[in-house]
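Student: In the part that follows, the structures are each spelled out as structure tokens.
No lab work stands behind these numbers, since they all come straight from the coordinates. Fair warning: this is a prediction, and the values are worked out from it, not measured in the lab. Cβ atoms are built from the backbone, for glycine too; each structure is taken alone.
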Structure 1
Amino acid sequence: MPDSLFTWTNIATLAGASFLTFLIVAYTKNPVDRFWPKILGTDLYAVLVGFIILSLAALATGQPITWATFVLAFFNGFLVAATAGKMNDKTLAEKEKKEGV
């Protein structure tokens, strides 16, 4: 658990964007799965969330807004989603370890 609140600067990092993506997806994936179960799986939903987070961080930190900013945010959205997925796997593994499953 982080010991400080988010800032736009730390959200713009891989660690910050991944952790925020992990939290948003963890808290919102059930309603999303109910509405778009076959169209948008959890993995692609996490990429979309990561893309939005990185795009907003770019806007908030004053990066020049060009098409390249959004293409890079899209590509990095996959990296953020993969890292957030590993956080989720680690969380589930720890939960199973405690429960003895």
Structure 2
Amino acid sequence: MRNSNGPACVHHPEIGGVAQCVTCHEVLCSGCSTRIRGRNLCARCVAAQLASAPSEQDRPAGPLLQLAVGLGAVGAFGGLVAVFLGLLAAAHGLG
């Protein structure tokens, strides 16, 4: 449906469209358009982008966290070596 000002909003035919979704190209009124990073999107396309975005759990760990985990593993290995050497020294001292 068209109004006197041009294409109407796909969801509100009585209201003129002011934007077009950059993904699905539907004409939208100001109430139906969501502007994200300078791009107009409809609610359906916003939801689809949010559903496909990686969650915090899916994102790779940052470099500081990777470093901390690596240092923790090295420290744990060093502790095991120290215990083994201590047991070896104790066994050598007994026999």
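Student: Among the shown structures 1, 2, from which was the value 14.3 of Kirkwood radius over Cα pairs in Å calculated? If you can, show how the numbers build up before the last one.
Tutor: Working: 1: 14.3; 2: 18.6.
Going label by label, the one that fits is 1.
Student: Can you rank 1, 2 by FRET efficiency 1/(1 + (r/R0)^6) of positions 33 and 73 (r between Cβ atoms, R0 = 35 Å, to 0.05) and just name the one with the largest value?
Tutor: 1
Student: Turning to a different aspect of this structure: If distance in nm of label points 7 Å out along Cα→Cβ at positions 9 and 49 is calculated from each of 1, 2, which structure is the one that comes out at 1.9?
Tutor: Answer by label: 2.
Student: Among the shown structures 1, 2, from which was the value 1.0 of distance in nm of label points 7 Å out along Cα→Cβ at positions 41 and 81 calculated?
Tutor: That value comes from structure 1.
Student: Quick one: helix-only ellipticity at 222 nm (-39500 (n - 2.57) for each DSSP H run of 4 or more, over all residues; to 500) came out at -26500 when computed from one of 1, 2, so which one is it?
Tutor: Details: 1: -26500; 2: -15500.
Comparing all candidates, it corresponds to 1.
Student: Comparing relative contact order in percent (Cα under 8 Å, 6 or more apart) across 1, 2, which structure shows the greatest value? Could the numbers behind the result be given before it?
Tutor: Details: 1: 33; 2: 13.
Largest calculated value belongs to 1.
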